[in-house]
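Structures follow.
What follows is calculated from the coordinates using simple rules that are stated; it is not laboratory data. Keep in mind that this is a model prediction, so the values were computed, not measured. Cβ atoms are built from the backbone, for glycine too; each structure is taken alone.
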Structure I
Amino acid sequence: MAKASGKIILFGEHAVVYGYPGIAVPVKDAAVEVSISPSDYFSYETDRELYKEEKERLNDLLELLFFQLHAEKKDMEIKIRSTIPVASGMGSSAALSVALIRAIAEHLGKAIDDKKVNEIAFECEKMFHGTPSGIDNTVVTYGKPVYFYDGEMYFLKLKKPLHLVIANTGIKSPTKEAVLEVRQRYERDREEYSALFEKIGQIAGNAKTALESGETAQLGGLMDKNHALLQQIGVSCKELDELVSAAKSAGALGAKLAGAGKGGNMVALVEQDKKDGVMNSMKKLSKNIIYTEVKP
């Protein structure tokens, strides 16, 4: 069996597409599990609605994986289980790819290191998202916080643990569509959007410093500023704004949408002793709330 955790973007979404930095962290409390057993025929089953709806894409993904692993497609039974909300900015497709790669490689007796897993997962992400940034597959593969800038990725060394509350709007938020919509706006007004992306990039840079020095309180303010800029870009929505407001009112240090926007998830930074209050404040607004700790 192989397991791959989800991820959440703390800073820099959308701006990373235009060369600015971003920060993402693993979410160990949401994951995809893949188990494989011998069978007289090739089959797979899943408990996730998205994968059932997009059976053809999953078939294509499996074909790509066998090709990348230089392996012949053999008879086997694949079972997929997931607790990651789909199309919500938590890296469900990257987690699916990484878990499948590791499970298939293990079943076939093929040794594979994290670097190769990451390379194959990136090819899979292209199938899902067109022109992915590479953040999702890297965070999911290595299970570490990542600072991403200008095509390069660096693992972040946190000074203190992060306590995060993640709430889902229940509205699907496909990354590819949101990125395309922002691209169209950027093409219509390059000066305005370039300025917004630059500000988001500066926030991500400041957040990197705060994470490495343990300035948690400063991080909260940076999240609030990042959310305001994402509102200006036009990727927030009423449901996200209500969740952000509820979290802040309940004592969150900072809160923002996370991922592509227009739905999907938001994330709040909390002090550990206030997590229950923040989670309770959002129960009427979200049916899927996750608490996770990102350890140094």
Structure II
Amino acid sequence: KALLARGEAARASPHLAEQRAQLAALTERHARDRSALQAQQLARRQERGRRRAELAAGGLAEAARLEALHALEQQSRADKAELRRLKASQLRESAEVERSLARLERRLRAHDRLRRIVCVRLMRRIHDTYLVPNARGEHRPLRALFASPDPLHGAGDCAGPKLLAHAFRNGLRPLALAEFWWGSPPLGGGRVSGAFYPACRRKCGAVLPFMLEGLRVSPPRAFTPPPSEGAQLAVVFEDPWLVVVEKPCGLLSVPARDRSLTDSVLARLRARYPQATGPLLVHRLDLD
């Protein structure tokens, strides 16, 4: 919390805000000054063009004409030098403010790196001391149950693992357990209030197998769609960009997460159009 408070205080620092505002104002003023000078030089360049055209038309002695052309060339060089001096002056002025701002932002980035390092170490200590029980009375650190060194935040705190841990701590033997969603669905959808859902894979998938050791557990029920290997995709409409097909009942629109279920409308379309380029997307227009 102290590191977080220090970081928030540094970001809200009046000096940092002042430096950023100063650089923004300086950049805007420099752009205005360059535009004004370039507009003046454009007018002078156009005037020199008209003067050169008059000199080319004749009417002056050769020596006078050459002297006038030389004067115009000197004016052109002076304009270019003036623009270079202005840009160099602006770069020096901006560099001073940018260096000051860069020092402040480097401190912020260093603070953020330190905070991330401290947070990772703290979470590892928590995960190493968070002991997960199972039905045999064994305990194992939460981090030891995950293949990656850093479990997801909240791992082990879902409803299923917490209920099982409570039962094991109090000498209870679970007979059955089911989880259902209650309340408004999440922003991403996919949940209906009152419907039963399996435990999440990312946080509970590595924890529950160990916790259930010592219990008689029914094998997981695998989803098996109705056989549809023989059913063909009837093409309703086709052009170079779009294909409308009639999906057989039971055929998945896209491959399932289970790698054993590969047959789908998308897989068949990829096989049917192997030369298709760009994204090949399947959109279902109705429900079975």
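Which one of I, II has helix-only ellipticity at 222 nm (-39500 (n - 2.57) for each DSSP H run of 4 or more, over all residues; to 500), as calculated from the coordinates, equal to -14500? The structure behind it is I. Computing distance in nm of label points 7 Å out along Cα→Cβ at positions 83 and 243 across structures I, II gives 1.7 for structure I. Looking across I, II, the calculation of FRET efficiency 1/(1 + (r/R0)^6) of positions 35 and 107 (r between Cβ atoms, R0 = 35 Å, to 0.05) that yields 1.00 traces back to I. Relative contact order in percent (Cα under 8 Å, 6 or more apart) computed as 11: which structure among I, II? It must be structure II, since only it matches. Can you spot which of I, II the value 18.9 was calculated from, given it is mean count of other Cβ atoms within 10 Å over residues 115-122? That value comes from structure I.
The maximum of FRET efficiency 1/(1 + (r/R0)^6) of positions 75 and 179 (r between Cβ atoms, R0 = 30 Å, to 0.05) over structures I, II, that is, the highest value, falls on I.
Compare FRET efficiency 1/(1 + (r/R0)^6) of positions 11 and 59 (r between Cβ atoms, R0 = 41 Å, to 0.05) across structures I, II and report the one with the greatest value. Largest value of FRET efficiency 1/(1 + (r/R0)^6) of positions 11 and 59 (r between Cβ atoms, R0 = 41 Å, to 0.05): I. Suppose FRET efficiency 1/(1 + (r/R0)^6) of positions 67 and 123 (r between Cβ atoms, R0 = 30 Å, to 0.05) works out to 0.00; of I, II, which structure was it derived from? For FRET efficiency 1/(1 + (r/R0)^6) of positions 67 and 123 (r between Cβ atoms, R0 = 30 Å, to 0.05), the value 0.00 is produced by structure II. Between structures I, II, the calculation of Kirkwood radius over Cα pairs in Å yields its largest number for II.
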